Structure formats: C-alpha cells, structure tokens
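The structures come next, written out as structure tokens.
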Structure I
Amino acid sequence: MDKQLSSTWKVSRRAWSLSHEMYRANKRKFKRNLRWAVTAAVRQAVTRPWFEFLATPAMAPFVQANPRLAFRPMNTYMSKAWGWERRVKVILETYEFINAMDGILRDAMLRPEGRILASADLGKGLEARFRLGFDPKFRKEGELCLFLELSAYEGPVMGMALALEHRADSHWVAYVGAIQGRLGGGEEVVKVATKAMHGLRPKFLMVFLAQEMARALRVGHLLGVGNRIQVYRANPFRILHPSKDIRFDYDALWKEAEGEEAEEGWFRLPLRTQRRAEEDFPSNKRAMYRKRYALMDDLSRQIKIQLAPFGR
C-alpha cells in the first residue's frame, strides 16, 4: 500500500510540475494544476509510463518546446472514438516518425516559430508562406501543423493538423484531424487568397498540400477526419463554447477531393489531386487554370526538395 501511495504521489507531483510550467502565466493555474494532478493520480497505471517516456532523450526536447504535449492523451484526440491506448500510440509514433525524418520536420516542431516549408509570389506584392510547426489551437487534432500565411495579413489564413501512425501492414498512415480558417474577418481574407491563387480555395489547397507531404514522406495512406468523429464537430456540447462550435462540413470537403468513406468514421483520400485536361475548360478560363496548376507544381517541387532528402 505504501509503495502504491508513493507511486501515486510521484505521478501526481510530476503532473503538477508539468502543468505549472504550461500555465505559468495563467491566473487560474492552481485550478488547472490541480485538475491534471488529480487526473494523473487516478489514471496512474497509464500516466506513469507516459510521463517516463516523455522524459527520454528522444521526447524531452519536444515537451520543453511544447509543454502541452504532456497532457495530450488525457483529452479527446483526433477522433471521438479513440481511447487512451490509441491516442498514445498515434502520438508516440508521430514523434518517432519526426525523429527518424530529422531535418525540417524535427526542427519545425522544436521552434515556437516553426519553419517555412514553401512560399509563392502571388503578384502585386503579395506573398504566400506555408509554415510548418505546432500550435496549441490544434492540440486535440494533430501534432504537425501547416499554416497558409499571406504577407499582407497578420496571422494564418488557414491551418491544418496532422498525425501519423504505423499500421500492421508496415505502411504509415497520415491523419488529417482539422482544416480550419481564421476567426473574425476570415471570409474576406479567404476571398483575397482565392483570387490571388487563381481561384484555388485555401481549404482545397490544404488538401493538396497534405497529399504532397504524404507522397514526399512516402506515407502509404492519407485519411481525413469525418464529421461524426471530429473532436469538435462531433461534440454535442459545442454550442456552449462558441469558439469550439465547428460546423464546417468535413465530409463534403473529402468527397470533393475524391475521398471515400473508410473505417472508423475516416475518409480515405487519394495521394494525388486529379487534374482536368485544358480542353475541358472554357477558353476564357484556360489561362487562369494554367496559372493555378503552375502554382501547385511549384509548391509540390518545393515540398519535395524540403522533405525528400529525409524520406524513408
């Protein structure tokens, strides 16, 4: 009994310490610290080995860069249907993949500002940048985040969150847990971005970038989260929290991208965006599509250069 109490105390104290580091400037830090300490103590059978893993040389730098990582499996993560074991498995394997890749992936996850994966000159002094890194906003929806930024606007125009898992068939699968635009005035910025990118909508662009990243990293499968399992979309209490009331139709986006319904509420996405032949377009729109495809080709080239040297 004494040994069990000692173990419980150590786990609880570790959780308190990690929470204190995470919420150092938060006015309600005592309440949050207590919450995580109690949660860790109640579930010490699973939190103890998790905390031990976080202290290893492979993971400690990521926790230092992103303290919220310590409590990631204790919340709903990626899918409403996933339990503790699956959440831990996906998080661990995502960081195993990142460490194995090294290079820009690892560097981006260790820097608060991330790393620029690709960029594009959109004309008229407007530049698009695609920033890779992590973001607490997506802490329930993935680890690797990619953001579209426009030089004329502060903050991301669109963001996407991904996680990775090693399947029994020896293939890696990439999960897209979220694609989300900015809040407050976002519609006007999206219109500007769409026009500047020759009619390419930012949300569809993020799907394309997920496909390009998956191929460059030699990931075998790409899955997009469905409405019924998306952590915020599927939450019946989301109306009580307006900032988390996500009503975007993920199912419709995946179907538009030629995705097909798969297991556990996910959609299986093709690894390559299909393009229409030039003669299929009205003559007055062909020039626009040529520019759009040239932009996509340039982004694809940059992503391959950045990620391919570290591919498996």
Structure II
Amino acid sequence: MSWQSYLLNILLRLNRGLLQHFDHLSNLRRTFARLDTWQGKNKAISQGWDHYGCGDYQVDRYHARNAPELPKAEQKLMLFLHGGAYSLRSPNLYKITITEICDALNCIGIMPDYRLAPEYPHPAGIDDCILCYSKLLEEGYLAKNIIIAGDSAGGGLTASVLQATLHNPDHRPAAAVLISPAGDWSFSGRSYFVNEAKDPMFRIGSFLFLRHLYLAGQNMIDPTVSPLFGSFKNFPPCFFTTSTSELLRDTAVAMHEQIIAEGGESELHMANGLCHIYPFFGFLPEAKQTKAEIIAFCQRHW
C-alpha cells in the first residue's frame, strides 16, 4: 500500500460511519453538493462536456479531445453509470476520471442523470439507465462499440442493465467495467461482517440506512433488486476491481465467479487494503495503475 493510500485510509476512518448518523438525507446531499462544486473547478473538465436529452432526463456527454468524427454506427462510446448509494449525485467527481479514460480511448463518454432514492425508489434508477442504453441503440450507436461501466451503486446498475437487456443478442455490449459494485441488498457475503472493522469508509449500519432509502420495503433478494441473484449468462467480458478490506468485496467476487461459471469471461482485480472506489482518488498510485488496466481492458475488447 502506498503512503498516499495509508493516509487516505486514516482520514476516511475518522469519518467512518458518518453516513448512518445523517437523520436527514438533505444534509448529506448538501455536503456532496459543496464537494462537487469544488471538484467542478478542475480545469480537466472545463472543455468537452455538454448536455442532451435522453428520454425525460438529462445526460452528461463528453467528446474525447482527439476522438475522430465518425458516424454513430462506427463511434466508440462508454456509458458510465455513476455511484452514490442510489441516492446521491456528484457528477464532477466522475467527470474527471471519465475524461481521463475517454481521452485515452478516443471515445465518447455518456453519464445519465438517473432518478434517485428515496424520492424515486427502486426500480426508477434502473429503468432510467435501461432507457438511456436503449435510446443510444435507437439513435444508431451499435452495442458492439459500447462499453458499460459503473462504480458502487453504478456497478450494480451496470449488472442490472445487462440482465435486463441481454435477452436480445444485438444489445450485448463490447464489455463491462464494474468498480466496487453493489448488487446484494441481502448482505449475504462474509465480507459485510468480517470487514466491518477493516473498511476505511463504511460500516454495515451505513448500508442498512441506504437499503431503507432505496428499497422501501421491497424484496431484497429479488434479482431485479439485487442483481447478484440474477442470471449472468451471455454477459460480455467483464472487469471487476475491489479491495480486500471492502464491505462490498464479496459481491464483486461472487459476480465474477458466477460469470465464469455460466461460461463467460471475467477479470477480477483485488487491491490490498484500499478504500471503496479507490480508482476515483486520482492522487493514489494504485488508482493510476488500475485506470491503466481498465483502459487496456477496454482496448482489448474494442
């Protein structure tokens, strides 16, 4: 572990469990909004981004600096489903990493502004992401030129979108990238308990709070709620990354193993002791290495 990661873990531990003590989600959202405003001052995302409508909601779109002007049927595209516990939005945090990856791949980046819980509980967010993917295909982009990616809640959404659309072979994307994915609201993995004292960012109480917001009493083992319990047959090649110390670790491991068991192709990259969604902390050497591995994976499957 790098010294940067070591110090970050200490900082995160000082605030660990903060999420479960927010009685009002609005307070947490205001905190995220302030952080996101600060992230928005980064010059790396000052150009190349715009908005356009996708169904009834807005999509953030990025044009890579050196991407060639191509017909939609030839254009490579990354559909990125952001995390945020299904209830938070911080687009500028994600724009920095999406910009970096899309510039390396010379592709378009799309980040849908899906509906959030608790105002819109499950399945609103999933429905919006499925709609966005379907609209892209309707507009003329080809699934074979699309990579779907997501982190945390967005990783769970990625699995859900794939499970909902792969009944049509023409909708199978080139690949998928799942970074510290959610996807098991029953918390069946051992990591949810053995890593209770190890995860620098979360406690199980945080996830209990979030489950109440997102599910509103729905069946937590329904595959449409927890994609871990759905089918992974015909999944595209997948790239998973997680950490040994994450509460969510075993969700990524179980998804990876299930894809292979059902005849698919999957890579699992296990970091040692790092925090949740560590690739988005750009100052970490480990983040730089993992982003390079993600870029190489995407290049292999395009």
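Please treat every number below as a calculation from the coordinates, not as lab data. In this text the structure is predicted, and so the values were computed from the model without any measurement. Cβ atoms are built from the backbone, for glycine too; each structure is taken alone.
Please compute distance in nm of label points 7 Å out along Cα→Cβ at positions 88 and 248 for structures I, II and give me the label with the greatest value.
On the way: I: 3.1; II: 1.1.
With respect to distance in nm of label points 7 Å out along Cα→Cβ at positions 88 and 248, the highest-scoring structure among I, II is I.
Distance in nm of label points 7 Å out along Cα→Cβ at positions 72 and 264 was computed and gave 2.6; which structure, I, II, did it come from? Intermediate results must be reported in sequence, preceding the final value.
Numbers: I: 1.6; II: 2.6.
Checking each candidate, the match is II.
Starting from the value 18.1: which structure in I, II was mean projected area of the Cα convex hull in nm² calculated from? Kindly include the intermediate steps, with their values, before the conclusion.
On the way: I: 18.1; II: 14.2.
Structure I accounts for this read-out.
I, II: which one has mean count of other Cβ atoms within 10 Å over residues 64-71, as calculated, at 18.0? Provide the component values of the computation, followed by the final result.
Numbers: I: 18.0; II: 11.6.
Computed on structure I.
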**Prompt:** When mean count of other Cβ atoms within 10 Å over residues 104-111 is calculated, the result is 18.6; to which of the structures I, II does this value belong?
**Reply:** I
**Message:** Quick check: 20.8 is what I get for mean count of other Cβ atoms within 10 Å over residues 96-103, calculated from one of I, II. Which structure matches?
**Reply:** II
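Tell me which structure, out of I, II, gives 14 once relative contact order in percent (Cα under 8 Å, 6 or more apart) is calculated. All intermediate terms of the calculation are to be shown ahead of the outcome.
Details: I: 14; II: 19.
Corresponding structure: I.
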